[in-house]
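Listed after this line are the structures, all set down as structure tokens.
Every number in this text was worked out from the coordinates using simple rules, so none of it is lab data. These figures come from a predicted structure and were not determined experimentally. Cβ atoms are built from the backbone, for glycine too; each structure is taken alone.
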Structure P
Amino acid sequence: MIPTLAAARRQRGLSLLGLLFFGVIAVMLVVLGMRVMPSALEYFAIKRALATIASSGASSPVEVQRAFDRQAAIDDFNSVSGRDLLIERDGQQLNISFSYEKRVPLFGPATLLIQYEGSTASK
């Protein structure tokens, strides 16, 4: 079936300019994701280290700090050290928490500031 002239006029599509616009936006989002991903992976490694230490049964703050520093050396992260941890005792259980900021350079003078925090306390 051959489309008629009226049907051809009703057809709409993406112009070359629209395609370029959406392509530039997509590339910018991919670059942003590539810059943020290492920081996010480091955050999840820190949370994993806290979960491992909390389940290991460390009983004193010094033991927790040393275990965290060992885990940091294994997982190769350096944004948080054992001294940066906030360790509180809640009855028999130790609650371990951390908080830090990460600046991710984007382009020129523009940077992205991400605030990370985590805890072993159940919420």
Structure Q
Amino acid sequence: MTTTSSWVGFRTETTITVTAGKVTERKYILFQIDGGTGQQTERETWTETGTTIGSHDSGGAALTLDEVYSMTRSEWLKKRENAEIYFEAKNNGMISLAGYREKTCADDCFNGISIRSIEKL
């Protein structure tokens, strides 16, 4: 499950299911967060399977874990002149955060992936 959050009060969850090395399902939830109470309200949900995987513009990319590690090496952890790089492995030693943020950017600037959980089905 990958997650995103924004300072303007939105949070997303995308759950990717991989079977036999292929993405077989992508589920998405968009939450709006009340700044005063912290209460979260679902604003959008959808599920893609089969040939519909990738048909929505929103949501985390439909990547296998092998593809996530490949993107981490080739794109997200590349040294950049004006960027801070982030990497964490808090999912039982597996990747939980990989990406970069340009130092001159103020809000919602993270480029990469945040993985809340990795589970074997």
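If you line up P, Q by FRET efficiency 1/(1 + (r/R0)^6) of positions 46 and 78 (r between Cβ atoms, R0 = 25 Å, to 0.05), the top spot, with the largest value, goes to P. Tell me which of P, Q gives -1500 when you compute helix-only ellipticity at 222 nm (-39500 (n - 2.57) for each DSSP H run of 4 or more, over all residues; to 500). Attributed to the structure labelled Q. If percent of Cα pairs over 20 Å apart is computed to be 59, which of P, Q is the source? Working through the options, I get structure P. When mean count of other Cβ atoms within 10 Å over residues 38-45 is computed for each of P, Q, which one produces 10.5? Corresponding structure: Q.
Calculated for structures P, Q, FRET efficiency 1/(1 + (r/R0)^6) of positions 30 and 70 (r between Cβ atoms, R0 = 35 Å, to 0.05) is largest in Q.
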